[in-house]
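Enquirer: Each structure below is given as structure tokens.
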Structure I
Amino acid sequence: MNNIIVTSIDYILNWSRANSLWPLTFATSCCGIEMMQTVASDNDIARFGSEVFRGSPRQADLLICAGTITYKMAPVLIRLYEQMAEPKYVIAMGACTCGGGMFAETSYSVVNGIDKIIPVDIYLPMCPPRPEALLDAIRKLQEKIKKESITQRKEFLEKHKTHFINLHTENGGQNEF
């Protein structure tokens, strides 16, 4: 009997989290323009409960990181992520955010994927992604949130923390934040 009640509460909580994602934007380049277009009336992100982009990380639970991330910006991105409300989610928008893009092999200052510094839930590796692709990523994130439990989320975050520590030690402490 207790499992039925807890399962029902989890379902209701996950449904409400999924349908009221409050995004925080971190737009640094051309992907930011496409993200702004997603809010316009042609695409209407309000259908997914995400119409008001937050100006403060304390009011947001979804970080949409769009554009090139440099090592100089990384500490700011990490600080914003840490200040967000729990549970928090991340969409990596654009080829530069997901893997360094065209700068991956030619620039020493670009982070080759933000998954090296914060955990990413949905990757959107286009250059630049269309607004429809961002809406699809939000729908996929909503489906993921509806299906996951609190323990699965904790395991995901712990796995990322271990992955980041391993990358940092393999790199010999280079590019320290």
Structure II
Amino acid sequence: MNLYKKIVNVICTVFEVIAALSLAAMLVVVTIQVVMRYFFSNTPGWSEELARQFMILFCFIAMALGVRDKIHIALTIIVDRGLKKFTLPLEITGKVLILVMGIMMSINMGPYFTKLKDNRLPGTGIPVGWEYLFPTMVGVLIALIAAYQIYDHVIYGTDEARMKQSDFTKKDATL
């Protein structure tokens, strides 16, 4: 399973770089748009469209990285009420639901890539199908991350129980 973890970590690193480049590109495009609008009274037609594409890319990648780092929204009311014996089953159930969401995201977004590949965005000429490529890939990544986290919970228990071990750190809690 260490090889699996290393492969998924490399994929996550690549996606982190893509997300950082996307955020930087979005900043540049929006800056160009603002400068052109306020100083030259002429906004490029492609700027808003391109900024939106970079934002879509960044948001989907951030969603996968949030699942990896376990910084997503979680409902812990049952565990917080003192029912600690349900912590592990609830964590596993949550990860299974995330796994299913990743699979469904890939299954439902994938066909749009091929169906809309001939349609083009008016401002940039980018094929509309490309909007669905990264969400499809991110769905696969989310499923891979959730599968590893399920395995980790089944083998080692909850993150809280592992934190009590002296050799376990916060970094080990993530993928």
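Enquirer: Of the structures labelled I, II, which one yields 1.09 when Rg/Rh (Cα atoms, Kirkwood Rh) is computed from its coordinates?
Expert: II
Enquirer: One of I, II was used to compute helix-only ellipticity at 222 nm (-39500 (n - 2.57) for each DSSP H run of 4 or more, over all residues; to 500), and the result was -14500. Which label is that?
Expert: Derived from I, not from the others.
Enquirer: Could you tell me which structure in I, II was used to calculate mean count of other Cβ atoms within 10 Å over residues 19-26 as 16.2?
Expert: Computing mean count of other Cβ atoms within 10 Å over residues 19-26 on every structure in I, II gives 16.2 only for II.
Enquirer: Further question on the same structure: Looking at distance in nm of label points 7 Å out along Cα→Cβ at positions 83 and 115, point out which structure of I, II has the largest value.
Expert: When distance in nm of label points 7 Å out along Cα→Cβ at positions 83 and 115 is calculated for I, II, structure II comes out on top.
Laboratory data are not the source of any read-out in this text; all were calculated from the coordinates shown. The structure displayed is predicted, hence computed values, not measured ones. Cβ atoms are built from the backbone, for glycine too; each structure is taken alone.
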